[in-house]
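**Q** Please find the structures below.
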Structure P
């Protein structure tokens, strides 16, 4: 039996309405409370793998210290790269660019960024690596987009089918399966 816990970082320290993707931002003053809430929901794990972005890394360090488990970083867990859009208000991004993205969510690449398909491929290689590890209880600390991509991969659904799934800051999603079955990559 293999159990994977997908955990979204805590509330980021950024104004609402800003595109932040891979922008490396910190967390709000509610971090300790949110992190301790996650800790209460998280069963013992043997390994935590985190996105290197500080909003994820800080939670991972907190959890790894409390659980006294190994901590690793993996850039493949980072959020979708929105390129030139990052740090800008969504309302300030040209309407034609947003419309082009909406017309081709999987394939559209924001200027200097990556497509949802590229995110899926990146996450797929990470998930495959994780299934090869000897640990049986693993937590991945990541972002809304990368968690949706992992869930799409495991569930065998298109990433676009997951866009309306609400994944709150500090959410813990447990996936219990056998490594070679239930849609996990071989």
Structure Q
């Protein structure tokens, strides 16, 4: 998977600026991909060079002109080809888990603070995602087998995955914090390495 395919997927709904694309990626699919604005613009230029997107320059009175990008027919064909590719492997890059792997090298109270901050981030991301998912009241998580028949669009399946992932991480963080806090309470001089 690449950021280019994400951009193509987002443009299938209609023309957007690079700024809008970056904002949507970081607000709505942060459970699956994170990026920065410069990477979005780099990929837009690459996609334009490949004739997968085109842009229209829109004049603005009080600001510099903006480029509004649109998907070309060739871009839509590339997106559909990528979507139909079987066996796409999950790519995992989670710096937080790597930090946790060697967390024993820092003091237990410091690690607890880091986990509490992560829990706060996860709760905020979950709130935003659940608001975005906007599943009908009668359709809960996990999704019932007739969810699609009851009006849930297929693109909500990805949001369901994200919501469940954040629920799992929230529960795991709460359990891990309880364990570390208990360890600290039982032996304030411990670093939790037994």
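We did not get these values from a lab; they are worked out from the coordinates using the rules stated. Not measured: the values here are computed from a predicted model. Cβ atoms are built from the backbone, for glycine too; each structure is taken alone.
**Q** With helix-only ellipticity at 222 nm (-39500 (n - 2.57) for each DSSP H run of 4 or more, over all residues; to 500) derived from the coordinates and found to be -18500, which of P, Q does the value describe?
**A** Q
**Q** Which one of P, Q has relative contact order in percent (Cα under 8 Å, 6 or more apart), as calculated from the coordinates, equal to 35?
**A** Structure of origin is P.
**Q** Given a computed value of -0.47, -1.10 for log10 I(q)/I(0) by the Debye sum over Cα atoms at q = 0.11, 0.17 Å⁻¹, which structure among P, Q does it belong to?
**A** It was calculated from structure P.
**Q** Starting from the value 1.00: which structure in P, Q was FRET efficiency 1/(1 + (r/R0)^6) of positions 33 and 97 (r between Cβ atoms, R0 = 35 Å, to 0.05) calculated from?
**A** Q
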